[in-house]
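Engineer: These are the structures in question, set out in turn.
What follows draws every value from the coordinates through simple rules; no lab data is involved. As the structure is a computational prediction, the values presented were derived from the model and not from experiment. Cβ atoms are built from the backbone, for glycine too; each structure is taken alone.
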Structure P
Amino acid sequence: MAKPVITVVGSFAVGMTLRTSRMPIFGETLIGSDFDMGPGGKGSNQAVGAARLGCESYFAGIIGNDKLGEIATDLYQREGVNTRYLERTDRMATGVGFIILNPQGHNGIILDMSANKLMDPAFVDRVEEQIARSDVVMSVLEIPVPAAARAMELGKKHHVLTVLNPAPAAPLSDEILHNVDVITPNETELRILQGLPPDDPTPTRELAHRLQARGASTVIVTMGERGCLVLTRDLEQQVPRLEVEVVDTTGAGDAFNSGLAVALAEGKDILTATRFANCAGALACTRLGVIPALAFRPAVEAFYKANYPS
């Protein structure tokens, strides 16, 4: 049986992580620990996650022609991610992210997406042939919105399932949303997508319905300790979170999205796919770092059977 094909039009950045007792204030120096440097970027993480879960994974992105870019190429060779549509440039450096973790595993992140900023609709057009032969095309908003929008547009053109992880969030037009089959914001992103303050008090359920009314067929809102809300044209259901010992939440969203895309590419229904994604996301919280935390298929399947017995 052929593996499902997932194409990710997305971002790569090298993540540099430090653990501290709390977030510093400006002018303050804190002593940290557990420094780690490794590959990141939401698009890249999701491509690796999809490969680990058994899909034929393609990553389309731009990296710098520098030492940090070699971290990307080494990763994809090791993980079996196809890089036919990965470009290198001398115009800008490879993207970087600085991550601070507190003892509870919660994080703050500062990004310079650098070479990722060069992605535009013309770049995505060069990936059209690959998108057309995919089962799912995914994108994120760490790349310029016009590039992510074009990936969704081409997916819709070729009747390929489109999944948008709108992170970091930016307001999106109805025209873009009409090309998105599944959108996966967290509660903060759900508000920003609609031009609201990130702490707007409007109930999440109401905002999810508003977003769906603007075009996205399925809205899945990840809600941390409250699990996630699944909203389709025919269904509204909350899927509870799974209990794990949280070490680091940094890669949980990427693991969730890759698990969701893989399950949908395999033809699973939306609730089964969300539960599978829930398992991948929960397991990612149990290890430090992002790539080390992305689970392989056997672990996710075992965790699924333990939590969702038939």
Structure Q
Amino acid sequence: MDDAPAGSKAAFNPMRYLIFGVLLLIGLVWGGMKLYHSFLYEETDNAQIEGDIYPVISRVPGKVVAVTAEDNQKVAAGEALIRLDSLDFVVRREAALAALESAKASAGAARAAITAAEANERKLQADLRRSRNLQEQDVISKAELDAVTAGATGSSADHAGASGKYRAALALVKVREAELQNARLQLSYTTITAPADGHVARKNVQPGQFVQPGQWLIGLVGSGELWVVANFKETQLTKMRPGQMVEIKVDAFPKESFEGRVESISSGTGSKFSLLPPDNASGNFVKVAQRVPVKIMFTEKPEKPLAAGMSVVVDVRVN
């Protein structure tokens, strides 16, 4: 009889109920906060930091003789990153320069020919005028006048021909000048420079390698603005508008938060720009929530060393 009450007292443990009550209270508070948060914010972890990516490519074919860029190096716009063997292009430039000098000499000779033709034409035209006066006075015969007339006509034709040759020589000079400019440009392309300020993020070139025009050699991440692209479900966009404030949390810095604002909302879903966009008009139709890219700008330049491609979580204040 005495053991029953003792067992009942052992079964009743106030601490157990107290812990259960505390946990229940915490759960209610946490759930209430999440519910309240859901009314004010739209959240997604399908987001990452983006930045300008500049491809460093070759514009001419050639053998790489030097690579001055290092991985993660900070470079300035116009800084030399890669040098190609330039000997062939130097030869082409010198050949183009020689061709230009030859064309200029030919143009000079053609100009001199014009001067001579002009002088001869003036002389023969003066002879023609005198011969006409003499023929009217019967001093010379009609045959002599015809001979002088033929000579004057021929001199005019010679002048016109010399002028045509001079114009052709000047055109050839223009062509040679363009060829020389192109040769100089091709030579300048053997030094490959940074298209903008940034950091070397991907290097795919080594000395001794032969490169082709358009080949991607280095990836350069611009050191300017960074932004966030968040892919929200279409059902989350009902109240989302450009200009709304955003809280940004970067996985790499879990104790930090950054402020941003909605810059723009894409007019197409991510699937529409995929390699094989879905076609719901054919086959079996399965409705899924689509993702819409939203561009978010940082309101202030982050002090932390953020990098393009980092994963983030964003909360957009929609109410």
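Engineer: Given a computed value of -15000 for helix-only ellipticity at 222 nm (-39500 (n - 2.57) for each DSSP H run of 4 or more, over all residues; to 500), which structure among P, Q does it belong to?
Structural biologist: Q
Engineer: Related question: Which structure, out of P, Q, was Cα Rg over 2.2 N^0.38 Å, for residues 57-112 alone derived from, given a value of 1.86?
Structural biologist: Attributed to the structure labelled Q.
Engineer: To which of P, Q does the computed value 18.1, 58 (Rg and Dmax of the Cα atoms in Å) belong?
Structural biologist: Of the options listed, only P reproduces it.
Engineer: Supply the structure label, taken from P, Q, corresponding to relative contact order in percent (Cα under 8 Å, 6 or more apart) with the calculated value 17.
Structural biologist: P
Engineer: Which one of P, Q has mean count of other Cβ atoms within 10 Å over residues 193-200, as calculated from the coordinates, equal to 18.1?
Structural biologist: Comparing all candidates, it corresponds to Q.
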